[in-house]
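So, here come the structures, one by one.
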Structure P
Amino acid sequence: MKTFNNISEFPGDEKTCVTIGTFDGVHTGHRKILQRLMDAAKKNRYSSTLLTFFPHPRMVLQQDTGLRLINTMKEKKMILEKTGLDNLVIHPFSLEFSRLTAYEYVKDVLVDALNTKQVIIGYDHRFGRNRTADIQDLMKYGQQYDFTVDKISKQEIDDVAISSTKIRDAIATGDIQTANRYLRQPFFITGQVVRGHGRGKGFGFPTANLHIEEDYKLIPNDGVYVSSSTLNGKHHYGLTNIGTNPTVNGKQRTIETYFMDFDGDLYDQELSVSFLHKLRGEQKFDDIASLKDAMLKDKKKALMFIKGNEKA
């Protein structure tokens, strides 16, 4: 997959089959659309191309600081790399770009920049300044500029929207297994391992403290999770705690992972942590001894979950 960070970077020397959207999570519904895109592109000898935008339009137009997304853009690239998509075009979304007329959007973006010959788009797609143009207008432009428009049905679009909502709700409430079913892979977070207070190491549970730079990233609710990561090329299971560590009167929310079969220095490394199952919510214990006892029980339950999961 080739990635372009601006439509101006796209070479435009190949005819393209294009779909447009945020594709947050790249879940089951999104994958159906991508497969349809890739099948159509292959049939007509076009390049399959996803046009997406960053920042998310709501962050710009509505200044929605509360918006939380399933994937950061970096994570989305990692997932899309594995789908078979030819091109990912990430165009900067700005107020200036939002003011393009429907004609300018079609001519400048779809025709001149992307050399579009086929568009696969939702029945309710709207575009241009103030989103005044619809799919019927796009079809008329297609006749003018020699590209076809394939409509994604209401049911398919509704399925995508419903899935996205269910995934976000499931992650936000810690229902990781439901989220993972829709995503077709474990939900994961990516960040840099930073130095924490080192308390876990003091009682036999050294943790990797993860800093997530992107404040729009959706994080599961507080609690203890069975997780996994790839460390130095090998798969390792862990226990990830999200919360403020109330037993030691912590104030700042942290994301810390104890790897059950790994002993090494991960500081300053970029790490992806995949969430598999929630064991319990965050609790405040009377003392460190009680906390350590709870973590030993968490580890035992995690190992049972892993054993049962690997047999399934």
Structure Q
Amino acid sequence: MTTTFKHETVLLNEAVDALAIKSDGFYIDGTYGRGGHSQLLLKRLGQQGRLMGIDKDPLAILHGSEIQKQDDRLTMSQGSFANIRALAENGNYLGEVDGVLLDLGMSSPQIDDAERGFSFLRDGPLDMRMDPTSGISAAQWLNSAEEDEITEVIKRFGEEKFGKRIAKAIIEYRKTNPLQTTHQLVEIIDQAVPVKDKFKHPSTRTFQGIRIFINEELSDLERALDGILEVLRPGGRMVIISFHSLEDRIVKRFIRKHVQGDQYPKGVPILDSELNRRLKSMGKAIKASAEEIQANPRSRSAVMRVAQKVA
């Protein structure tokens, strides 16, 4: 029997509204998940509109493929949104896309399914791959990586100040027991962290750091942002929802860079029109309402940024 995990789409209406849907437009949902944003987007598209859904997760692709059977305006592509430029080019949509949506991080079904290894609250195989058929699992990496590498990943991507202690504890543990489950890692972290944050589970940051590293999330995001600029038509919009500061910082800096345009030494005579500004920021960052946070606590860290291509 297949277990069904419920997914609560974060900033659903806000994100789709921000895309300023044209009935005959072409849009890309780079993080299909379980199709929350995509299904609302399809409702707002006319019969001539088109939507491409992208996701690494085979289960997400399976979900989208079932929708696609009923609605041929949707096309599903398995892979990383980092390859958005190539995917658009293959479909002859390069420079013709009206909007791109990225809802970063994990979907609720990925977190809730213990077999995926993302959750420190549920015991399961220590996997953490968004595509379980590709790359190495968290367990494989933790059982073979050097202490310095583990420390760097936990401190850099997890922003965990006790990263060195945790890495050392992992190395000691694996001398006699290979890491195989999430609860093994949770116990190691719990014993290694000397001071507990009363507002955050001790494993939160470490699990985040390992997951980001295993799935190359930040480098994929940087590649995707460059690709989005190439696939959008002038007037097309990018809508990015982030869930932690590392992601949001990358998005914020990217938008600011292309809003400001080319940088020249102070005093160089150059017209404003020659600065090669490529984006226009569409207002301030948007966060979930109090009502949404109450209904879906996972939305509390969401930050949405919107920009429009100008050239």
Source structure (of P, Q) for distance in nm of label points 7 Å out along Cα→Cβ at positions 16 and 32, computed value 1.7: Q
Read-out mean count of other Cβ atoms within 10 Å over residues 8-15, computed value 19.5, structure in P, Q: Q
At a computed 0.00 (FRET efficiency 1/(1 + (r/R0)^6) of positions 104 and 280 (r between Cβ atoms, R0 = 25 Å, to 0.05)), which of P, Q: P
Structure (P, Q) behind the derived value -10000 of helix-only ellipticity at 222 nm (-39500 (n - 2.57) for each DSSP H run of 4 or more, over all residues; to 500): P
Value 6.0, calculated as distance in nm of label points 7 Å out along Cα→Cβ at positions 40 and 296, assigned to which of P, Q: P
Structure from which 2.7 was derived, distance in nm of label points 7 Å out along Cα→Cβ at positions 64 and 176, options P, Q: P
Structure responsible for 43, 19, 17, with semi-axes √(5λ) of the Cα gyration tensor in Å calculated and labels P, Q on offer: P
Structure (P, Q) behind the derived value 0.35 of FRET efficiency 1/(1 + (r/R0)^6) of positions 72 and 184 (r between Cβ atoms, R0 = 41 Å, to 0.05): Q
Comparison of P, Q by distance in nm of label points 7 Å out along Cα→Cβ at positions 112 and 232 - largest value held by: P
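Every read-out reported here was derived from the displayed coordinates using simple, explicitly stated rules and does not represent laboratory data. Here the structure is a predicted model, which means the values were calculated and not measured. Cβ atoms are built from the backbone, for glycine too; each structure is taken alone.
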